[in-house]
Structure P
Amino acid sequence: MSPATLARELAALESEGLLRQRRVLQTPQRARVQVDGREYVAFCSNDYLGLASHPEVVEAAREGARAFGVGAGASHLVLGHSTAHQTLEDALARFTRLPAALYFASGYMANLGLVTALAGRNAAIFADRLNHASLNDAALLSRADFKRYPHLDLTALDRMLAESRASSRLIVTDAVFSMDGDVAPVRELVGLAERHDAWLVIDDAHGFGVLGATGRGVLELARVSSPRIAYMATLGKAAGVYGAFVAGAPELIALLVQRARTYVYTTATPPLLACALLKSLELIEREEWRRSRLRELVASLRTGLSRSPWRLLPSETAIQPLIVGGNAEAVALSASLAERGVLVPAIRPPTVPRGTARLRISLSADHHTEDVQRLVDALRSSGKLA
């Protein structure tokens, strides 16, 4: 493929309103940021609890660097697995109330490693149609029979599982769907996994730290446990740092240490990140006010947008999607808000289905009620909100 061919592909993306551009963040990740030399109130981040630049987390990272240096220097199975990594894994298992946990470099790598370790050519994977790209890529990489069921359609999933003759079965699902903000019916999915002798792989990237009475995620929210659950959550969103983990039965974690290629064949993450994450876990558990504020902000935003001409999807999470429709319209609305000092990203296909381009409003405990009101006022100033 020649550079000229690539240029034509880029031009086609631009003509369809699908060409992405990066902004340059010049400050720590906060509700109020400086981007390209200008101050904004930002509703773009997954830093749901406002921990990404928390001074105690920053100091924990500094102490970790002093104790362990910057780089791990080797893969976990060679000599890169430090006491900081081990302490974090033990803490994650305790926090999630699951037997064991394994720390990965990212959520994408965790999903690739987990799914491909559990599924091979003779397996069948049953995936919600709106799952994150990492789960879909993992299913394709596993070479298992990859079946997708309509979003949240448990009747269809039950039928597909009953018809399967695969030697092993995996149900894979987001816990909180990242572009719609709705929550998977985890209790019912556990029931299907147990009935059909299947694993249930749960990607709780957007629920960990936020959902449940103490922020332990979707399993706490659903009040469910099962040895068939393989639980994955990321640590760069509500936890405010970087990485991800898988938690579950000891046998599952032991198998991943042996077979998860994205764990075995990569350098361990810097130990200082594990030190920072230990402090984040402490703050998640200790500071309930962050989740309370987040709930208040969600309610305030939904009230403010109740008369919007656009469709606000029925989400009670920090992800509040405002459906605009066309790609150009979504980009134009995002640009209009930016002119008024408010950053909200326009999300377009292929991330979301065609015709459902949207503003993905992400709330954080670092926001205040005045920030939400500023967003509502900015929409009203665009002449589109009554």
Structure Q
Amino acid sequence: MSSAKLFTPFRVAGVELANRIVIAPMCQYSAEDGRMTDWHLIHLGQLAFSGAALLTIEATAVLREGRITYGDVGLWSDETEAAMGRVLSSIRRYSDMPFAIQLAHAGRKASTEVPWKGGEQIAPNGATGWRTVAPSALAYLPNEIPPVALDRGEMERIRDAFAQAARRAGRLDIAAVQIHAAHGYLLHQFLSPLSNVREDEYGGSLENRIRFPLEVFEAVRASFPGDRPVGVRVSGTDWAEGGWDIDQTIELSKALEARGCSVVHVSSGGLTADQKIPVGPSYQVPLARAVKAATKMPVVAVGLIVDFEQAEAIVATGDADLIALARGMLYDPRWPWHAAAHFGARVKAPKQYLRSQPRRYPHLFDE
């Protein structure tokens, strides 16, 4: 029997996780007017056989104009809900891995080209572009068209769209919701003083800058089944002078915890092109550790977690409760299998794949 903590069960609110490995949301930019396609069936289907504990659906726009690109998945209409339902129902025929979904609005980082075509902003009069919105009329890059500063009515519309998307996620029997407040997207834009220079009750002080993200959280929490977790993904720091930092992240996390937040997923950066990120293995783990030390919520660590012993050390030392993999899972969709073999642990595999179990790991698979 393995002693690796990475393969011990863990509970987040009403969701029982088989181990501590989470598949992070990864945009595929392959939807059609917000609707999932067969690409998503293939992509999510293979990850659902990975042996991880939870599979998070990519950043899913709550409004059409909240997409990063014209290829983003959405959950703003009956049509987008039906398309997602088709994909999930097909996968669920063969995998019981629970799904989470990341609900998002890109704010000023919306209306861009897909990454493999350069990822640059598309002008509002472009065939696949639209006018972006943000807390303040500050562009992400100097050469971009500035967003329109949101008024209170539009903010309420966005808040309500998050809530409606959460209701749709509940109808789709999605196990958990993650609100995207990281990587420079709309809710992060409200948090950071580098992107939020409002002079009303939503700008200025920390209390004011966290107000709208907290309102969105409360609306989502009220709209998603109460026995299922609602978490938040945050950027622990902007990695830029005068920006959002870990101390502010801790205060936000405490406010979220007081409102019933189930889990915090700690990433970083994405708010400004002036960021200076010290990229390296586990470079974001200290941010997760700081949030975990200041709250009682489960915490997810993410970012260049690639090695088995590295992942085990993060959860075994208590730096975080769960680890999340993104690009590493794309490169090696069987990473949890290989980690389980390394530690002498067991992992669930579909019965069609049981014969692939190597002879040197005779107790690797659970059916």
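Where a number appears in this text, it was derived from the coordinates with a stated rule and is not lab data. Computed from a predicted structure; not experimentally measured. Cβ atoms are built from the backbone, for glycine too; each structure is taken alone.
Here are some notes:
- Source structure (of P, Q) for helix-only ellipticity at 222 nm (-39500 (n - 2.57) for each DSSP H run of 4 or more, over all residues; to 500), computed value -9000: Q
- Per mean projected area of the Cα convex hull in nm², for residues 104-239 alone, the highest-valued of structures P, Q: Q
- Label whose coordinates, when relative contact order in percent (Cα under 8 Å, 6 or more apart) is calculated, return 23 (choices P, Q): P
- Taking distance in nm of label points 7 Å out along Cα→Cβ at positions 256 and 352 as the criterion, the top structure among P, Q is Q, with the largest value.
- Source structure (of P, Q) for volume of the Cα convex hull per residue in Å³, computed value 128: Q
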